[in-house]
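Some structures to go through are shown next.
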Structure I
């Protein structure tokens, strides 16, 4: 059994997951599932990068320790793998002191032993956004091109350096000869151009005085490992470099690193140089994807167009989002996320083409063959053409080996569309009146085609593949089974619609408010305000701090432990020295104040009146303009519609007409 080891980059935990990283883990997952269907022994690693100055600063600004902050954000990335049905075999964290730290320190010692680490005083331009030093030629008008609004700090201290320059020529040759394959060609040319200019040695550590949050340098407690030996080492630590020699020998080298174009230099220059120094085999391929814009614009919080992968997968469906990212974003290129285009793909490619094919075929077998898959009879010209067109393995597999995801889907969909054409041309409903033997052959061929289709779409849309297989009474096989057979048997049973059509509606302004259920974990007095409480809440995907002006109106005991309703997409604000990230909803009738409650619902459950589609981060005054919630008969209502979760209506024990704010 051939091994296949695939990794994503490890996400930096300074912010929640975005749609670009979602695309990366889906791309890697599709490759992992594809190679499993080839019969490979697959190991798929993803994870999080959790050290550095930025995490230290951000955590302290949030009033948390770095590990508390890292734990919360890392949990979101783990949750993303579940939300998108990612089949990763492991999840590495650079704060893991049992698996990761020993590997990083082992590699450091080996690089030092081989004479490639030295110490010197250094003065350089440091970008806190990239958490890296920049050369003069990398800066544009004194600014980092990736973080033009951030100040470039001039840092002077004594650090360890790695002799990257020593390996420039060797790496150049490895990439030119495709021994280290860089895909697509444009990214290969980009890194070759950089290598031909020559590489400079890179800073490999930071003083503990400037960075305390990181892995200690072996034998030097005053220094902490810089990002390269810390983060990049995850690819070998996750494969057992210091913890499982048998596993490491089995899976290393990586067959492919899946990364974004902004970190190409790190993976195609610094990482290979470290491996060459340590005499560890290099990865075989580096696949580089592009960036994703939102409706044609660069994503930014200020524009309110950041695409939340949790939200879109919840609203449109997991398989639907996976399909869109693989089909609509051209492999290796920048792409755009558009809800209009997504809906078009769902309605045409998924519902009309694939969903309709399954529905028609199963319904006709149920109607004309008493749900039993018929026996295939003599093949006519149309049947032979169908069988020939089902033989797409060689072409599709070659596309997948070259990371051409969208082209592979096109090849699969050519066959799906031909199956629909086959139905229309053979007209089984007419054959049922005149030629039962011919009818049974046609219906058999349709079921057999669906069995093969289920195999091919399984890496892209695993849930849909399982549903197809279930309705036609088969298992999702491997690629060795993706050949037309005359011996398939069993019974069919019509199930749910494979894909429901979606209608983009003109949304009510209130739909911009992202309301969710939160559990109150603790309630404390605000140290600097007489009327404010400080609440720690759990909203399912994360824990947050919010301030609420309820002191003197509702006792702490009536708040703590309750499942309340909060505005999730309110712009964070500092209230008397404490950052408040969200706002709870309470009703007031002039006599008393009560919380809106959802005790039967879970943290993170959506709260809605009709259709929910948070559009942007809201300011408090924007929310006030949109908010028209009141209480009627003990229930929260918006323009006559009850606010609710999927499990219950939102309650408030207060008189009719009380305003919610």
Structure II
């Protein structure tokens, strides 16, 4: 799709700083614009997986809930995945519960809650996931527990922050069955419905469990044997022996043999593994129970008398799926690691994330010599994160995290000789590829390059010709290691420059040492750009400019209406471009006057980059799924609808690649050939 500018409208603002507003009007009367193909997510595989659901009678047909509102589907028992749908109006919808209707397998229910909000909801599809509608009766409810009655499929229960809700008509209508205004039965985390009686329901709250035997008319506190004030995360009823109940709490795992009258704490789970997020019973052998914890997966084969850990303690398990036809086939939904699969009853696990990516990519780099080689830096993924490399345009990825030790990666840069720099939440790291240039070689390792070796001027008193005089001397200050955030790195020139939470740093020895610190009284710089001897650096509230490769700095004049700056970039002619909350600005005279591109459909611009092959400025916003390419000479522009909220946009040869907020790397379906666009009349000079 193309929007073509029809002309330019400008006006002078009566302020000390000359400011020109360049208005790019949308094309009118152009006819229907051609449809665009969907952009493709390509990884890196993995991320946060939350919940499984299997189609009754089809154990190889699975659904997977995520932390970004996506539901994935697998038709091969979790060996590979593909997008099914995305629910919710914004990012951050955590889908902790997916239920396939036991009587109508084409009906799917998905319940969730927003991580950054206090609400959530329930969605239903009647056509196997092609179309979805939100259930109005639970609109705005943060749903942390959801179940269909095994004995009466018309009855559903939902547990929210506000209490327990029940539907007797297949989720069409809902009623609260916990006491209104209850100070106890609220903030639910789990629930379980008796397999033979839909009126018997157990619920787990942030402060111990409760039970009803009459569909919610009355409730009873069932806490005998439990440590006081235990948060109850998961509950499982043995379908063959319904009086047997397992529950997990912050104080451990408990078992009751008398329908909750008395609980006994199960031994074998270490006290450090306090967050048992999920319990799952083997459908073939009821004495086998899996406990997914924040410190790995545990398993009992004797009904809970003893437990044994089956994985490392660095795995956070959110859900467990045991194949009803082959109990040796076990899947784990994990934080950061995505889906893990076992074919031997949990003895060993392998990654099973083909087609699944729930990564937050904060840094994206295209190799200088090979546009098919991409580098992605991720955040929040600890040992599963770091930097990922693809040699085939994103089709396959490999982790290159040795030496980063789980640090978040906010910035990536590459020198002319191919060395890579990573800006992290704990300093700067450099990866020097082996002589072969193959960054996949096992010998490569990221090395810290965060030594700050400043010089200071001190005044000392000396005796010269029998007279005491004050003399200024330059001395080396003690070397310190940068341990703060590094948000931007530019190594395009002879001097390397980094924007950090410590201030602005420069290096004249390829990162062996850095010099610098706060500039103009500020330390929180977030973006840098280098063009010859010019260096520009931005913080959220201002921009500074150096004309001598960072030796001295001066503030840059800015339009007074700017409230928050996100990114700066130079085009080859020396024009400085600025992305801000108010949109895109540029100056050709180092801040004496500014032009404002007013009519972009979004204003909150988070990222800018220069596309050298096609000579254009690429623009994106985290609040939009659109991206723009601006021709700096003609001031015409083109846009694409990607279908995903974009953090960064880069050019990889004749194709665009993007980093998303929660879905990994996105690739344009076809080469980004520029189409003809109507030129805009240049603004008048002042």
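All of the numbers you see were taken from the coordinates with simple rules; none came from a lab. The shown structure was predicted, so the numbers you read here are calculated from the model rather than taken from an experiment. Cβ atoms are built from the backbone, for glycine too; each structure is taken alone.
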Legend entry - Per distance in nm of label points 7 Å out along Cα→Cβ at positions 359 and 383, the highest-valued of structures I, II: I
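So helix-only ellipticity at 222 nm (-39500 (n - 2.57) for each DSSP H run of 4 or more, over all residues; to 500), computed for just one structure, reads -10500; which one of I, II is that?
Numbers: I: -10500; II: 0.
Answer for the origin of the read-out: I.
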Inset, instruction - Taking 8.8 as the value of distance in nm of label points 7 Å out along Cα→Cβ at positions 255 and 463 derived from one of the structures shown (I, II), identify that structure. - result: II
Inset, instruction - Name the one structure among I, II that Cα extents along the principal axes in Å of 94, 80, 54 was derived from. - result: II
